[in-house]
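Read-outs: derived from the displayed coordinates by stated rules, not from any lab. What you see is a predicted model; the values in this text were computed from it and never measured. Cβ atoms are built from the backbone, for glycine too; each structure is taken alone.
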Structure 1
Amino acid sequence: MDKADVVIVGAGHGGAQCAIALRQNGFEGTIAVIGREPEYPYERPPLSKEYFAREKTFDRLYIRPPAFWAEKDVDFHLKSEVTAIDTADKQLSLSDGSSWGYGQLVWAAGGDPRMLSCPGSDLAGLHPVRTRADCDQLMGEIDGGVRNIVVVGGGYIGLEAAAVLTKLGCKVTLLEALPRVLARVAGEELSAFYEKEHRGRGVDLRTGAMVEALEGEGRVSGVKLAGGEVIPAEAVIVGIGIVPAIGPLIAAGAAGGNGVDVDEYCRTSLSDVFAIGDCAAFACDYAGGQVMRVESVQNANDMATCVAKTICGDEKPYHAFPWFWSNQYDLRLQTAGINLGFDSTVVRGNVDERSFSVVYLKEGKVVALDCVNKTKDYVQGRKLVEAGTMPDLGELADGEKPLKELL
C-alpha cells in the first residue's frame, strides 16, 4: 500500500492549488494527488472556449508544467479514482486495485456531467464538455464533417459551446427547458440580451423546449421535442449541469446531499477529511449564509488555499469573494457576488451598445453585478457588494457615474 501525509483526490483546479499552497505555506510532508484523467492538472474553462475554438493548444492549458510537480515533490497517481474510503484505517481503495493510506485527505473530485436520461440517451454522438477527452472527441467529429449540432442546456457551458460552434461554421440549435437561458443564475435582462445575441449570430435558440427522446440507429440523428417535432442532429452537446462526485465520501458516513457538507475550514464531518470546490457545500457569507455549492475556479482555488493553511496550522475561516466569468463571441461577462434572493435590478449603460451592467439588489443592498464588456463596473462593483452598500438608485442607474463614488 502506498501512503502520503496528505492525499488529494482530484487533479483539477482545487486539487492542484491545494498541493501548490501546501508547499507555499511550508508543508514538508509527502503529498499525493489521485486523478482519474491521464493528464496533469489543466485549466477547465478554456475547454468550452479557446481550446474548443482551436485558439489554444493543450500544452498552454496546464496549470503548471508537468516538471513543476516533480520539483515540488508532489506525487501523481493518474488514470484511477477512489472507490471506497476506510476512515478507521485511513485507507483509500482505487479503481485500479491499488490502495493509498493518508494522514489527511482533501477531496477535490468535482463532479460528473449530468446526462440525459430519456429514450435514446445511450446513442453515440452525445457529448458532455467536462474534460479534454470530451472536447477532443467532439472536435474530431467536427473535423470529420459533422456540422448539424444540437446543444441541450442554456447555461454558460451550453451558450459558450454554441458560440464556438457557430464560429466554426456549424449549424447550431440550442434547447433550454426553462422559459429563458441562464434562468438559474441571472436576471431577465441578461437572459434576454444573450438570447438576442445568439439568435443574431444564427443560433436557432429555443426556450421552453423539452427533450422527449433522441432518435437514431446506433448514433443520434435527431432530437424529439415534447410537442413531437424532431430536430435533425449529427451530434448533441449536453450542458445541463453536474452531479457532485461524492459517492465514496457519503458511503463512508460524511454528511451531505447536494454536495458534501463542510464547515468554515472546509472540514467534512469525517475526521481528517476536507472537501473543496464544486463538490463542497458550505454556508456562503455572500448568499446570506445559505448552504450551497459554488461551481467556479475562484471557489475551488480559494477553498484549496484555506485547507492548505489549516493543515499548516494557520486556520482562517473561508470568506473568499465569489466571482465568475464567461466569454461568448466578442462579449466578456464578469460577475461579482451571488444574486441569490435578489428582489430588484438596475441596469447601467446601454444594452443595445453591448456594454452594460445589471446590478442586483436585495432590500436595497447591492448583492451582485453582471457586467458585459464593462470591466470598470466589475472592479468597482465588487467593493459595493463587499461593503453591503445601499446606494441611491438614480445614481446607480447613471452609467457615467463611477461606482466607486457610491461607496
Structure 2
Amino acid sequence: MEEYTLESRELRPKIRAGVEALPARIQGRDLILLRDRMGISEDLALPQEWAGLLALLDGRHSVREIQVNLMRQQGLGLIPMEEILRILSRLDEGFFLDTERFRIHYREVSEKFRAETVRRPAHAGSAYPARPEELNQTIQRLFEGVSSSEDEEEKERPLGLILPHIDLHRGGGCYAWGYRVLRRFPDTRLFVILGTCHLPMEKPFALTEKTFETPLGRTPSDPQLVREVVRRSGLDLLSDELVHRTEHTIEFQVVFLQYLLGADSRFRILPVLCNGFHRMMEDRILPTADPEYSAGLKALQEVLQGIAEPFCLIASADLAHLGPQFGDPRSILPGDLPRIRTEDQLMLEPVLEGNAEGFYRHILGEGDRRRICGLPPIYTLLKLAGPCSGRLLRYEQAHHPQATVTFASVGVWPRG
C-alpha cells in the first residue's frame, strides 16, 4: 500500500475511473457510498463531511492544496494533515485511487478473468431473480402482458432489434414487446449483441470468447467469429475484456434469449461491448472518421457478410438519462414527461429511417445533454444492418424525480 506520510503532501491523488460516489443513509447516518462499477473494490462508506475532499481528488490538487481548499470551503480551521492522509490511506487500501498499487491489482484481476472460460452472472438476485423458477415466471408474466395476435406479429425475419438494458423490474415489459417478434423465428442460431459499456475502455469494442452463464443455463460465444473480427480489425479487441465481468448490457439479453429459445437451445452469441463516442463528439467528427472505430466496424461487417446462416443483431441500449443524479440542476416532474417523450420521438426518427449518421448528428446537435447511453450500439447496429428501416414497437419511461430513464424496443428490417 502507498505510504501516506507528511512527505506525501505534494502528491496529487486521483479517484480512479469506474468509481462513483452515491449518497446513502445507513443506520440513521448520512454517508457517501463509494461504489466500483468494475467490481474490483468493495463498497466503502465514508462520512458525509468528506464529500468536499472526494471532489478534490481529481489529480490536479496536491494534498497540501486539498487541505487549504477544505479550510476555505467549510469555513473551519485547518484540518490536520494526518486526518487527510488517513482517509487517503483508507481509499488506497480499498483500490479506489489511481495508483501503481491499483494498476498491479487490476492486471492480476484481469489475468485471472481472462483465464476463465465462463462469464458468471453478475446481476442475478439484484436486477432479476436468481432462482430459475422465479426468473422463468417473471419473464412469462412480462410476455403475457404483450399483445400476440397473428396480425400484429411480424412475418418477415428481423435484421435486428433495439432493446432496453434497464433492469427487469422497471423495463421488463418493453423487452417483451421487442422479443416477441423473434418467436416466429426459433431457427435463429446466432445473435450479435452490441451492448453499451458503462465502464472505461481503451478500444472502440471489447469482445470475449467466454460462455455466458445465467440462472437459466449457459450460452457460448462463437470463438471463431471473435478471433476473425480481432484478426481483420488489426486491433487487440480483447484487451478490454475485463469490462465484460460486471457489465449488464449483454447479460440481460442472454437471459431473455435463453427464456425465448430454451435453455438447451444451441444458439450462440457474438458479444460486443461498445465504447462511448465522447471523444468523437468533442472533436465533432463522425464515429467512422475515427481510425480505430472504423477498423473495428469494418471487421464486423466483413465477418458478418461471410455468415450464411440467419442471424440477428441486437443493440442493448437505453435512451435518455435525466435528473439530478445524472447532473441536471432540477428534479424531473410528471409534467416533464410528455416533453421528454416528444424529444425522444424526434431523436428516434432517423433510427426508424435506418439513418445512423442522422441519429448521431441529432444527439451531437443537442450536445448529448440528455445522455443517450445507447448511442454507440444503436449507431453500430444501423451501420451493420445496411439499408434498413425500423418500427417502434414500444416506448417507455421509468420516472423518478432524481433519475428518470427512457427506453424503447425497435424492430429493424431490410428496406423495401
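Some points to look at:
- Relative contact order in percent (Cα under 8 Å, 6 or more apart) - highest-scoring structure of 1, 2: 2
- For the set 1, 2, ranking by distance in nm of label points 7 Å out along Cα→Cβ at positions 271 and 295 places 1 highest.
- Which of 1, 2 yields 14, 47, 35, 5 [P(r) over Cα pairs in 10 Å bins from 0, in percent, for residues 111-214 alone, calculated]: 1
- Given 11.8 for mean projected area of the Cα convex hull in nm², for residues 199-382 alone, calculated: source structure among 1, 2: 2
- Structure (1, 2) behind the derived value -7000 of helix-only ellipticity at 222 nm (-39500 (n - 2.57) for each DSSP H run of 4 or more, over all residues; to 500): 1
- Read-out Rg and Dmax of the Cα atoms in Å, computed value 22.8, 74, structure in 1, 2: 2
- Among 1, 2, which structure scores highest (criterion: mean count of other Cβ atoms within 10 Å over residues 23-30): 1
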